[in-house]
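**Student:** Listed below are the structures to be examined.
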Structure I
Amino acid sequence: MPESLKIIFAGTPDFAAAHLQALLDSQHEVIAVYTQPDRPAGRGKKLLPSPVKAVALQHDVPVYQPQSLRDAEAQAGLRQLGADIMVVVAYGLILPQAVLDTPRLGCVNVHASLLPRWRGAAPIQRAIEAGDPESGVAIMQMEAGLDTGPVLVERRCPISPTETGGSLHDKLAELGRPALLQALQELAAGTASLEIQDDSRANYAAKISKDEARIDWQRPAVEIERSIRAFNPFPVCWTTLPGKGDQRLRVYRARLERGCHSETPGTIIAADEEGILVACGREALRLQQLQLPGKKILSADELLRGHGQLLAPGTRLGS
């Protein structure tokens, strides 16, 4: 029977929670969970636990939520747990060298990219935004650099022409779980093979800001369409409505329309049941799923029935 490892798990969002659940369902023993401190959320700004904390509490696993792992007290507490290995998935805190060196087998990270293609905070969205044909998951032995460690196990998947940040997130969560278990088995057995990353091929997947999701209609339609898919479901691309101050129209889905036009970028060329055709810096986009402030997400056809005057041909968005 494969060796059972004593694991400290460190992670925060849903992607991490899926991997924690895989470990809890395996032969391994999760002896502690580290996650970000509870954050205020919703209109009431009530403190809510992270998805990882919620899973840990359901399984009676001790939870630790330090503000940092850089101080001696936090490091001593982690050391006293006596873990064989630490598994890190989208934790959100930097692990200093003292922590990386603490477990017997070191620390491994589940990264949602084919390393070294995208290192950093937002590899899922950046891969779609860049038009990459494929993505994947890398299980990496951690070192002090940002996602620079050698890769233990890799799993690949294609990025479809309609892929969103949400759908790729779910695909990679499915790929990551068995890949993580394989890496742990190989490390425990002493059969792991490490592939050193080629730093010359690395790109930085910077964290995405809400302002970055504002649509610049001067850009080519193909680039805007990829951003719309990449930023769905968060932070969601948006533009402003004319004469409405900064009232935002959020765009969840759009289709690239090939061909030339003579309209100013941002101008609505046509609006019908097929969508709202908007001129871009090059070619055009047909907006198909949208949301007005405080309203439900609607198809373009549904939106036009109630708000056709806002989105009539000749209207210029984002001006």
Structure II
Amino acid sequence: MPSSSTSSFNPLLFALAGCSNMSGATVTNPIDVIKTRLQLDNELTAKSGAAKKYQGLFRGTARIVAEEGFLGLYKGWGASMLREGSYSTIRLGAYEPLKSKLGATDPSHTPLWKKITAGATSGAVGSVIANPTDLVKVRLQAQGKLEPGTELRHSGVFSAFSDIIKHQGVRGLWTGCGPTVCRAMILTATQIPTYDHVKHTLLNHAIMEEGVPLHIVSSMAAGLMCAITTSPVDTIKTRIMNQHMIDGVGAKYRSPVDAFFQCIRAEGLFGLYKGFFPNWLRLGPHTIITFFIFERLRSLAGIRPV
């Protein structure tokens, strides 16, 4: 019977968290690419009547494959693995120890506010540390088919790091850190606590038993809630990170707040929810795969379930 404690910062728990999230990100990378493209499609020009390039999830996916090949759907995968191996390792691995520090000793009867606080804290810490990997991931995923006379922005992960430092300095690697931290806090305060709370609510009311079906149902609920709460700030984050700046010049947005209001003025409220459907499609399977593998690995390692 798994019984190992999760109240301390156990390196094994962090390793399992990282492996689980990297697995989920590998499967959902194609959806992440199209989500990024849709968030940038017709940026600040939606009300002008300009034609969209990607025309939604399915036609957008078909266009990427036609223009860039199947591997176009896996752009940014290397940076995504670096991101999941740092950011997601911290946000998921630190969740339970932080929850324990808040006095949560009984997983079945922990107040929701403690779960949300632990999730927001672990998400914030992880996102600050891993912001450079998120920045590179967004920029690589945003690179579509080159128009005549244009040059490739970054040729790969390490080239992107080098280019950013060259043109923006080391501080440039933390471009978009503000909205990234906000998104991470919202996502982690939504995803893990929702999974945790739904799971134990179903267990406490004897609606379901511990096992794969329970993990899937809890993950589906968590994925939907994440998409609803994070889509607006995710769109702002993507746009700020994708700005073309050289030596600090050329920014479209002065700040996340400026990006928010520019988006509302130019594209309306729904502009903040561009890419919502693929965001949901990504977060749903990503959450299911992540927690399914996380729970399996915990069981094999002798660590009690979430």
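Nothing in this text is a laboratory measurement; each read-out follows from the coordinates by a stated rule. Remember, it's a predicted structure, so these values are computed and weren't measured experimentally. Cβ atoms are built from the backbone, for glycine too; each structure is taken alone.
**Student:** Thinking of I, II, which structure, once distance in nm of label points 7 Å out along Cα→Cβ at positions 91 and 131 is computed, gives back 1.5?
**Tutor:** Clearly, the read-out refers to II.
**Student:** Follow-up question, since we're still on this one. For which of the structures I, II does the calculation of P(r) over Cα pairs in 10 Å bins from 0, in percent, for residues 43-146 alone return 12, 36, 34, 16, 2?
**Tutor:** I
**Student:** helix-only ellipticity at 222 nm (-39500 (n - 2.57) for each DSSP H run of 4 or more, over all residues; to 500) computed as -7500: which structure among I, II?
**Tutor:** Comparing all candidates, it corresponds to I.
**Student:** Also: Between I, II, which one scores greatest on relative contact order in percent (Cα under 8 Å, 6 or more apart)?
**Tutor:** Sorting by relative contact order in percent (Cα under 8 Å, 6 or more apart) in descending order puts II first.
**Student:** Please compute mean count of other Cβ atoms within 10 Å over residues 27-34 for structures I, II and give me the label with the greatest value.
**Tutor:** With respect to mean count of other Cβ atoms within 10 Å over residues 27-34, the highest-scoring structure among I, II is II.
**Student:** Using distance in nm of label points 7 Å out along Cα→Cβ at positions 195 and 283, single out the structure from I, II with the greatest value.
**Tutor:** Comparing I, II by distance in nm of label points 7 Å out along Cα→Cβ at positions 195 and 283, the maximum is at I.
**Student:** Which of I, II yields 35, 20, 18 for semi-axes √(5λ) of the Cα gyration tensor in Å, as computed?
**Tutor:** Computing semi-axes √(5λ) of the Cα gyration tensor in Å on every structure in I, II gives 35, 20, 18 only for II.
**Student:** Among the shown structures I, II, from which was the value 4.3 of distance in nm of label points 7 Å out along Cα→Cβ at positions 171 and 243 calculated?
**Tutor:** Computing distance in nm of label points 7 Å out along Cα→Cβ at positions 171 and 243 on every structure in I, II gives 4.3 only for I.
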